[in-house]
Structure P
Amino acid sequence: MDRVLGAKLPDFPPVVEPRGLHLVGTWAELRPLDVARDAPRLWAQMAGADWLWDYLFEPAPQSEAEFTCILSELAAKDDKFAYVIRVKGDEASLGYACFWTTVPAMGSNEIGNVNLSPAVQRTPVATEAFFLMNDWVFQNGYRRMEWKCNALNAPSRRAAERLGFSFEGMFRNHLVVKGRNRDTAWFAITDADWPALRDAYLTWLSPENFDAEGHQKQSLSSLTRPLLYATDPMLR
């Protein structure tokens, strides 16, 4: 009996890891996390904002020493690649994001463990940082980029769709985090999705899309939503 099988990929080569990159755009740049350099700068932006940690794996640090410990453990992970987000040309560290689940043999990656200080949230710098991560992945032969978050984290789910990640489903009772159940919402962009999404990002990031006060003329979500393979039912 003939069975329907997936498309053949006989020549798919393993892709390179996102190690030691320096990604630069119009607004933003990303550099590998350097704990000695970046911990004090990040702590200056994040100290006291305990809500930033509500959906992360670690409890909110109460001192720079505790925060440095968290970053040191993150930097020590050989299979995770942490990058600090900055305004282009500025030394201030404003947040960090990771290539979190990198599977070179399958051409799959993930934007994960994102922590953005209030100073960079909802800015073109943050959006372009995610664009740079996505673009590097697909320019280097990856087939898939994932975004996963706590299902109760509505801002992260909205961000995923705004950034062009299509909803793929829910893993119920997926994890236990800080003594609580976590259902996980899954989103992804594929290499087939990316060309049109890339054009949407570039349209949004264009200086012509912002007025003299820096306000956007066209929202990114208005450009990406028509391109989604599937939308999040929670956001309908």
Structure Q
Amino acid sequence: MPLTFDDLLARARRLPRDGRRAILGIAGSPGAGKSTLAARLVRELNGDGEPWVAHVPMDGFHLADAELDRLGRRDRKGAPDTFDAAGYAALLERLRAEPDGETVYAPGFERVLEQPLAGAVPVPPAARLVVTEGNYLLLESGAWARVRPRLDEVWFCVLEEAERVRRLVARHERFGKSPADAATWALGPDRRNAELVAATRHRADLVVPADAMTGPPPGGRGTAPSTPV
């Protein structure tokens, strides 16, 4: 039987056990649909009643442009060494430890500014499941190797390559790049990063095809429009 979005919901619901908080990672190449799937899961799971699922994107750990300029890495922003991987792993460890009665604050990412925002994502004590998504959750090099052991499961999103690139170019245009610059970035730095991410797919617990990412839109069942990121 093909994997469905309802299958994903059921699997996510089972992750917290014995009252312990669980962390679900969603990985995949740029434009494969990670953020779309994560947001849809969180919305639907929290629709069960009292909110019990939190969404913590990896993108909040982008290094700021000023630091990328200092390091000489801004021309390949989005590569593994343009993130604070150790900080991300430390946050995941803190989320697993569940500080008694404390809300844990994670950084967010403002796509218009393309800058991280400190303390933008609250994870309250009531959150029994944290959904985190990003390119490099399964990477084994450097501080990234500390990430996978802190995740209960990792799902890997896949999308047909031409469609992934098309949606990625559209996203770059939507956030301010010219059509030419958007295509250059998607076929340059983004493609190199995508190849690196694709090589980690075998470490995932579950591979999620595009059809399974389609879930009910707000306000009713049916096929939701998708703009994967």
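Each value in this text was obtained by applying a stated rule to the coordinates, not by laboratory testing. Model, not experiment: these values are computed from the prediction. Cβ atoms are built from the backbone, for glycine too; each structure is taken alone.
Structural remarks
- Value 4.1, calculated as distance in nm of label points 7 Å out along Cα→Cβ at positions 21 and 165, assigned to which of P, Q: Q
- Computed 3.5 for distance in nm of label points 7 Å out along Cα→Cβ at positions 125 and 141 - originating structure among P, Q: P
- The maximum of relative contact order in percent (Cα under 8 Å, 6 or more apart) over structures P, Q, that is, the highest value, falls on Q.
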